[in-house]
Structure 1
Amino acid sequence: MWLRQPAIIRGMTTATRSRIRARIASRSLATIAVALLAGVAVRLALLPAPGYDVEAYQTWARGVYEFGLTSAYRLDLDPWYNYPPGYLYALWITARLFVVLASQPDWSGPLLAALLKLPPILADVLTAGAIYLFLRGRVSRRCSLIASLAYLLNPAVIWNTAYWGGIDALHTLFLLLAVMAAATNRSQFSWPLVCGSVLIKPLGAPAALVVGAIALLRFDARRLLIGTLASLTVLLAAGLPFMWDGKLGEMLTALSNNVGNYPALSANAHNVWWLIAGGDVWRNDGTLALGPLSYRALGLVLFGLASLGVLSCLRRSSDVGTIFAAASVLQLNLFVWPTEVHENWSYAAFALLCVAAALRPSLRPFYLFLTLTFLTNLALQDLHLEPFWDSLNQAGQIDALRWANSLTYVVLAAVLVGAIWGGRRKGGARRGFALAMRRGTDCPRKRRNG
């Protein structure tokens, strides 16, 4: 290889070649720093945006400040708080900070809205950092940096967090760290991290099944015991104030009311039910659909079957790439198959699929398609853009786009599940994902010559 190099390169001294490498490395770092700052700057620029659920968060922050943390689950509040208690602590801190900064607190003003967006924005940045640190020892540094930036600069992620003000980034960070811990045989950390994710929002429960499956497949009694005790400690710490004030029953009642809270086939999610209903998704999902099964029960059955199919593959192959691919597919299944699903419920799949795609280049098109479908779903259901879409929907073009986006989502989930199953086959003419899933990491670290 040395003989093939041009004479001008062969004639360079070692010091000269080192200076060239250092110059290239410094330019790469400068490019990365610019991209990183751009991702943060775009998010900060969107702080004044009106958001989507931010008004509800403002009401909750005021309630936590005026009535106390343990009074958050009063059902007479409008809207009533329907999340687990984990996010309440972020609301309590944000409300306290807001009162300190505002001379005359306006609980529906832009200052509080901006402050409420800051925790999920910080979680986005930390998630990108976690992706880089986890991948750095498994793929090339360039590949790990690209993966990190692919998450941080993802327009769908930015839209949900910085523009809409969604808090999904908070539970996604804990969920990602939990799967990372499980993939590296640290179940003593994965279990409490999963609990932290579910205590913020229960939408990370599907990927938590992967954490549980890996803990059983790589059974270690000592680590499992430590993880169980740590998880119980986290749950106790989160619920202790409510038990102390006798509000635990009130909290459990409020959380149980989430079932049927949106009794519809789809709460604006472009999934299988949007296809079946032809867009008429606000029909009651409690009505019978197939024999004794209601639409709600049928959706749960479909989700369960798809999840079992993914989890069963972990028995044959539980390498790091497969674990993250399975976790991302389970999060996507939560969006596609059940009823009452909202448009941003597949958010947690981004971070998990980003790691899987770095380890399995054959998954990168799936990451791109997920970005496009998720972003299209958010944009077409955005209340502030609704008049614009209505003006373009004279001949049903936008309705057709929603239908096509729903079909893309369903096909994406089905192909991913099929791809993981296909990965269990040995050799043969099948290429792509199936081969990549069996031969380990196909984005290797760069070797040094010499």
Structure 2
Amino acid sequence: MSILRGLVPSPRTSRGKLGFFAFLVTFFVLVGSTAGYAFWTASNSVTSTVSAADLTIATSNLTGATFSNDALVSTVSITATNSTTTTSTKTGTVSLTITGTGTLASTVSRQVWTTTSAANCTAAATVPIGTISSLWSTSLSLPSTLAPQASAIYCVRSSIATRESVATAGGALTFTSNVSGTITLGNFTGSASAAATQSTQYIYPSFGTQDVAHWFWIRPNFENASYNYCLDVSGGATTAGTIVISYGCKTSGAINQQWKFASYTNASGNVYYTIQPRNSTGLRIDNTSSTSSGAGVIVDTAGAVATSTDQQWQLQQVATGVFEFVNGFSGMCMTSPNGSTQNLGQISQSPCNGSQYQQFLVSQAFETFTCKTINNNGTATDAFTWTWTAAATGPYHVIFTKGATSVELATPASGSTGASVRYTTLAGYGTGTYNVTFVDNNGTLVGLGTAVVGTNITNSSCTATDPSV
């Protein structure tokens, strides 16, 4: 609380008069054209008394509006009231100034218009023709003349043109909205101000260079003691309308857990992807044209790429190899159920909240996967060699397990086309059959195999198994 000294009026002017001005700023936020709420309230009172000529400013309960992938517009109200206690009908001259400071203020636009009730300031409100749009980073003055107990009410609509314009590696940007006001009543002038922080949340940079030539596993970014989970066309069905589920990643028959991306650049130059399942390439992951939180995700017949925004997904990069999948129709994030069973249930959409259940790992599949032994007549270069289509989610960890023995003997780099382990190296752990697993940098099992170690390379062998088969 601060006390601001005003001018002391002459005795004749001051006798018997009591001046009071209360400046009330109330922001009730209805966010965007879709669901989302925030509240911003402030109460600032200015009093002027004859005996002391003191001005008092009180500010409390400020909370800022939040913008998200699915809510890029907010509509709020500002109310300024001349609450002077007097029997006089003399009006006060009131001036409001609104402005914003901070990086985000230069990106968020603002439209302000007068209204008869704060209840009119909703997301559905129509902006009057002729209303000027300006950025929050510029200062806007709103003058009015108010009789005692009268109010000036304004609707303020803040808008972000595209989510890409505010995307940042940290997922959040902020700015401070400042509202200040003055009243002049006779010889007295009072002032009040309010401020609140508005911010974006969970809006990350678009990843526009996703490989569109190969098949991928898409995994929710969590696991438990029993399972890693993969996006899965339920039951391996090939019909439109089949639900997409979060299911334990398979080691065989996993063709319904592999996906290919196709890119689409919209009129604003922003990259989205359609996603097709390997087991039925005429289908696409689809949010059913819903804007409801909790709506289920399915696979549906591929639509026209330019207009089927329900089948468009933006990959927003949260961290290296970790993405939010934001739907082009709803702006909501693909969301996995949680739990510990093998089948967690249907994938859905909900407002992006930064949880691990809305973060996905993308791992390239080994599309052509083979193994052979290299016999160089008993020399040190005799080897077991596995080859695959060049894959980009390495380094890969090639782990050999027999009984209680488990050892990583090769770590091929991302983009490599194979791994080789010398016979003498593996034989050093003993003869017999080893199970071989190939795990990428995301922890995704992308290949399986065996290595049978005989007394020499001639009576040794190996296998390679693609989990999609």
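Each value in this text was obtained by applying a stated rule to the coordinates, not by laboratory testing. Note that the structure is predicted; figures quoted are calculated from it, not measured. Cβ atoms are built from the backbone, for glycine too; each structure is taken alone.
4.0 is what came out when mean projected area of the Cα convex hull in nm², for residues 107-162 alone was calculated for one structure; which of 1, 2 is it?
1
Determine which structure produced the value 4.5 for distance in nm of label points 7 Å out along Cα→Cβ at positions 67 and 403, calculated from the coordinates; the candidates are 1, 2.
1
Looking just at mean count of other Cβ atoms within 10 Å over residues 123-130, which of the labels 1, 2 belongs to the structure with the highest value?
1
For helix-only ellipticity at 222 nm (-39500 (n - 2.57) for each DSSP H run of 4 or more, over all residues; to 500), the calculated result is -500, so let me know which of 1, 2 that is.
Comparing all candidates, it corresponds to 2.
Supply the structure label, taken from 1, 2, corresponding to Cα extents along the principal axes in Å, for residues 219-394 alone with the calculated value 63, 50, 39.
1
Looking at relative contact order in percent (Cα under 8 Å, 6 or more apart), point out which structure of 1, 2 has the largest value.
For this comparison of relative contact order in percent (Cα under 8 Å, 6 or more apart), the top structure is 1.
Give the label, chosen from 1, 2, of the structure having the highest value of Kirkwood radius over Cα pairs in Å.
2
Going by FRET efficiency 1/(1 + (r/R0)^6) of positions 195 and 211 (r between Cβ atoms, R0 = 41 Å, to 0.05), which of structures 1, 2 comes out largest?
1
Out of 1, 2, which structure matches 31 when percent of Cα pairs over 27 Å apart, for residues 131-258 alone is calculated?
Label of the originating structure: 1.
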